[in-house]
1. Compare relative contact order in percent (Cα under 8 Å, 6 or more apart) across structures P, Q and report the one with the greatest value.
2. Given a value of 10.1 for mean count of other Cβ atoms within 10 Å over residues 138-145, point me to the structure among P, Q it was derived from.
3. If you rank structures P, Q by mean count of other Cβ atoms within 10 Å over residues 26-33, which sits at the top with the largest value?
4. Quick check: -0.45, -0.67, -1.05, -1.18 is what I get for log10 I(q)/I(0) by the Debye sum over Cα atoms at q = 0.09, 0.11, 0.14, 0.15 Å⁻¹, for residues 130-401 alone, calculated from one of P, Q. Which structure matches?
5. Assign the value -22500, calculated as helix-only ellipticity at 222 nm (-39500 (n - 2.57) for each DSSP H run of 4 or more, over all residues; to 500), to the correct structure from P, Q.
6. On distance in nm of label points 7 Å out along Cα→Cβ at positions 250 and 378, which of the structures labelled P, Q is highest?
7. Taking 4, 18, 25, 20, 14, 10, 6, 3, 1 as the value of P(r) over Cα pairs in 10 Å bins from 0, in percent derived from one of the structures shown (P, Q), identify that structure.
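Nothing in this text is a laboratory measurement; each read-out follows from the coordinates by a stated rule. Predicted model, so just to flag it, every value in this text is computed and none were measured. Cβ atoms are built from the backbone, for glycine too; each structure is taken alone.
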Structure P
Amino acid sequence: MPADTIKPQSGWRELWTKEDWWATWIGLAIVLVACALFWSGGSLRWLAVVPPRWTDFREVIEDLAANWLRYIGLYLLWLAAFSLGLAVMGQRVRAFVPAFTLLYLAAYAISVIGQWQEASSYNLEPPLLALLIGLLIANTVRLPSWFEAGLKTEFYVKTGIVLLGATLPLSLVVQAGPVAMLQAAIVSIVTFSVIYTVAVQFGLERRFAATLGVGGAACGVSAAIAVAGAVGGKKEDTAVVITIVVIWAVIMVFALPLVARALGLPTGVAGAWIGTSEFADAAGFAAAQTYGGYAGKVPGIAGTADQALTAFTLMKVVGRDMWIGVWAVGLAIVATTRWEAHPGGSAPDAGEIWRRFPKFVIGLFIASAIITLATAHYSLEEYNSIVSPALTNPLKDLRTWAFIFCFFSIGLTTRFRDLASAGRTPFSAFTTGVVVNVILGFILSVYVFGGYWAALGQ
């Protein structure tokens, strides 16, 4: 959130008057309900409905005929949750309802397209597809003004980030082992340092440089939005960062599997490299899934499809994504104590750090802790066979819906002319980080920790 829109809210009122907290309450409520159902032998799966993979459109019609009530239930869940938060925060729910209804219908259509076998073969996963379609519409068609009431980009992504924590139990982080966490830390720190340093040297303002750096160091779009709020970045700068991240995410989803195939990398090694070098979870998962499909089909590529997906998950989803919270906390402190002038040279207000800190990151950690407590006694094999199908996979699907709402909204509110007006400097600085990121990730994945990734799961 831009600095000029931050309004200090003292006391307990901010718990129900700030978007960050409402995203936290919505995400945690969903997680707690999912856990309660899981403990009682049930699952949230009924509501977490997604279109099936299909090759014939009749399969989509059949799915809709069989599950239309579930899709309506999912719509009502999201509509009620977001409307309640907006109403309490004093925003116009009457304007939001028709706009969100259209957004949900568009998200369903995007999910259907993303589940088409031909779209899957081109790595067009639904969240990435939502971005591309949104960008195409925004830069070719003028949207009706009433529809803007449903484009609550930050509300959607903050809720999705809280749900992201539910798919990152600390027990899974521990099971990932020191290698995965060490490699993720090295890549995140080095990538941020390079992008930030180059951007500042090129003359970019520090908040802009920090948002740009974290966009490459952690979870792309989500991290950029979180850190922009933490440092008081400008909304237009965040839009530029998001556009750059999207461009490179699309490039990498095609380039990384092709280069890894040409080099004949084992699937586990390639999955780790993709995990260190992609900038979006959806795009990276698609790339890892594509490369895993080469196992047993392309001569010279050792390993299994599961190794590619597992290595990517450990590196990107478990490793680098956890750095969203680290960067948000650290940069909120730095921005408040080092980058901002204080009247009369007085000491910075510690309370400002708390006011600036993105509260939904707390939700991410709490969601992670809840799932950790609920699943700590399961082995990795039991987690994959018992916990994932009934508990975390439904939460992951709900998170995907939230990210589709977010990424489609981002696309619809992003203009390429904004990137052009920012000049070449942001893109050049980010691209420098991309080069370092790809090379460093390759060295770590292939040479330093190659043995670990090649033998993953064996």
Structure Q
Amino acid sequence: MASDMLTPVAVANKEVDALYEYRDHYFEKFGVDRAVFKNDDVKKIMEKTLKVVESHRDSFTNKAEYFMLLGRTLNVTPDYDGKAYEYLSKAVKLDPKLVEAWNHLGELYLKKGDVNNAKNCFSGALTHSKNKISLRNLSMVLRQLNVSAEERVANVEDSVEKAKQAVQMDIKDGQSWLILGNAYLSLFFSTGQNAKILQQAMSAYKQAENDPVARNNADLHYNRASAFKFEEDFQKALEGFSHASLLDPSWNAPEAQEKQLCSYLTSVSQMIEAKGKVKGKRLQTLSQSPRDSALGPYAGGGYTSNSGKSVKLMRCSFKDLDVGVNPERVVLGKVACTVPTADLVPFTFCMLDEDETVMPVNVYNLAQGSGVNIGDSVAIPEPYIQHVNVKHKDMVFDYRSIRVSTPLILVVNGRKLGRDKQVGTVLVVNAVTD
């Protein structure tokens, strides 16, 4: 239907829809190379759209709809807009059942950092009509509320359910899949790091990528890269942070994470090459084979593996380890150095064995201040070996490391670490708004 055959109100609505279409499909039309110009280009179209809506003011018999359209137009940018808040507040006062206005008002509260009022808006909208926008935004808000640890777990579980409902309402909507992925990722870190939940997060992110709008959302690549980093898939993590930077050049976090991870990998590689910067007699002393007594409870004793079986561990050197899990084996070495990092997770140190082989060890869920000291003897049962093989920009990293998911399996100087040394890992998942 041609625009001159539409009513003035329909023309105004069509213009606002076109504005959001322009924003959401910007990269499909112009490419990532113009990412730095996106916000300015959207603002220019927004200003033209605002004039069109205002020019039809007298045609609106429903003033709530008019104010909602004005607020919706101004809310297209990523920043909080006070005028948009004013218009949307008027809209919901005039028509408390105007769900779309409540949703945009809630998004404005989120941009302002007012999570509680945002929650009220999305919850209120759902009392009038079940819709995917309110559901997925409420999913996001529930994870941001400042509550007790116990309430947080319940909120995260509720967040997953709300995101699932949003997906069920439109399984092709990538934004809903993205928020479901974020909800699962939060659940993973809130409830004992069940590998199945992390896989559900990754599956949701993969579904999100099928939608061009979500695929070009920097948050998708940033949050998924954070998960890859935790999994120690550093190649994909760096690629994700780098792509998030391309999509949103004004957002500093992705580039900072990329640089930080490159710095970490560089430090680990340098420590391996320099044997922890230990030289001469000190190197000889540290690489002397520790006595079996340093194995503590693993010295000739039993060990309950992840499969629940009680097994006898055989001591071996680093060179005898295979990539992946090494069942019924235990390694013992001396701490040569710790690797400084801006992140508290993981705690990384390098071990020397009797062959003077250096092996980095990444310990997760370790309480702050509970690390090991240079010269300590450390025993690790059934070590899990990661092969780090990264080529990123002009950098290459290639080494093997040991991943330790819980400090409770470590034996330090003949003594097993206590439960006071373990704490849950927290990953901050970036918020997503339309």
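1. P
2. Derived from P, not from the others.
3. Looking at the calculated values, the largest one is P.
4. Here the read-out was taken from P.
5. Details: P: -22500; Q: -16000.
Computing helix-only ellipticity at 222 nm (-39500 (n - 2.57) for each DSSP H run of 4 or more, over all residues; to 500) on every structure in P, Q gives -22500 only for P.
6. Q
7. Q
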